[in-house]
Structure I
Amino acid sequence: MSELKVFDKWSVEGIKVDDPGLVDYINLDPTVVPKTGARYAGNKFHKSKTFIVERFINKLMTTGHRSKKHFKSSYHITGKAQTVMDIMKKTMVQIENRTKKNPVAVLVQAIVNAAPREEIIAIEYGGARYPKAVECSPQRRIDFAIRLMTQGSYHKAFNTKKSMVACLADEITAAYALSPNSGAIAKKLELERQADASR
């Protein structure tokens, strides 16, 4: 039986997740067409059973909100799976051309690099609110990293001549290289710095 490849081009053979806390939450079972049609929706931790490329594509379709405000976006966020799959496929081709590495491995490592370990919550004590550092759960770490990467890419592509594919490739390769040019890495470092200060 021939090996399944992502978009019938890239193998997931030999890709490993470095972070032991995220191994069980990043699914590397490949699918040729990364679209399960919400098969796992309604099940607890269903996202962890979904192939990581598909999770990224789903987040590209609906990037969510930033600071309780509707996040600005462009025509790419239409809910059209085919549109977003084309963006993802072209982005992976660009990543492969730039890094000369398997783009699935680059994407997985970028998500691991951008996943924050700690975050801040506000606790109320005696009428006053205080920041408190808490550890991030593994599934939330991955969700957070994917959201920061997709929102950062849309933010850079919005109302500019630069294409979404180029912005997304920039973001993923910068996160892979742990570069502060990546919006997700910059936000992660800021969050962990704040958490460290509020111990």
Structure II
Amino acid sequence: MNSPVLYLASASPRRRELLRLLGIPFAVESAEVDEHTSLGALDAVSELCRRKAAFCASRHPGSVILAADTLVALHDRPFGKPSDPEEAVSMLLELQGKCHQVHTGVCAVDPQGHFHQGVDSSHVTFYPMSEAEIRAYVRTGEPMDKAGAYALQGIGGMFVKSVSGTPSGIIGLPLPLTRTLLGMCGISILNS
């Protein structure tokens, strides 16, 4: 029996790389949805990944859809992607030297149109950083398309003192949760 077609509802190259690690074929469909919300970070990632999954499911009925959304939060206040370099500097100034949360919501839609969701949460602690270090990091361009204005897997990793949780979730697609949700949709990982 063939597995259903899987669509990743994301333009994120990091999510594509992580999903490839699971060894299952998939196609990419960018989800064009309104990402504005007044919800706290935990509720926001649940809502936003569901919006992305619903958008893609409406375009590919009968397929399995996988969507995710990641937000950094300090005291449940979400930090999305910075709109410009000054906002990136502001975010990093606020996060430096502190422990914050990274929430990644994942939503999978099975071929029958049922939604399966979960949220992976991790804690990240930054070393203290000077404003000069932060500005130099922002000039690399790396922070500009990342929630919270940093990449654990990139240059930003040198500012991370500790991580408690799922590294792949911090990067943008928690693989253990993804495996579980895809299993609910009829896609088995590492089974022959």
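Listing for the model above:
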quantity: At a computed 0.75 (FRET efficiency 1/(1 + (r/R0)^6) of positions 96 and 184 (r between Cβ atoms, R0 = 25 Å, to 0.05)), which of I, II; calculated: I
quantity: Identity of the structure behind -10000 (criterion: helix-only ellipticity at 222 nm (-39500 (n - 2.57) for each DSSP H run of 4 or more, over all residues; to 500), calculated), options I, II; calculated: II
quantity: Top of I, II by distance in nm of label points 7 Å out along Cα→Cβ at positions 24 and 144, largest first; calculated: II
quantity: Of the structures I, II, the one that 29, 20, 17 was derived from, the read-out being semi-axes √(5λ) of the Cα gyration tensor in Å; calculated: I
quantity: Of the structures I, II, the one that 12.6 was derived from, the read-out being Kirkwood radius over Cα pairs in Å, for residues 56-111 alone; calculated: I
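Only the coordinates and a few stated rules stand behind these numbers; no lab work does. Bear in mind that the values here come from a model prediction, so they are computed numbers and not experimental data. Cβ atoms are built from the backbone, for glycine too; each structure is taken alone.
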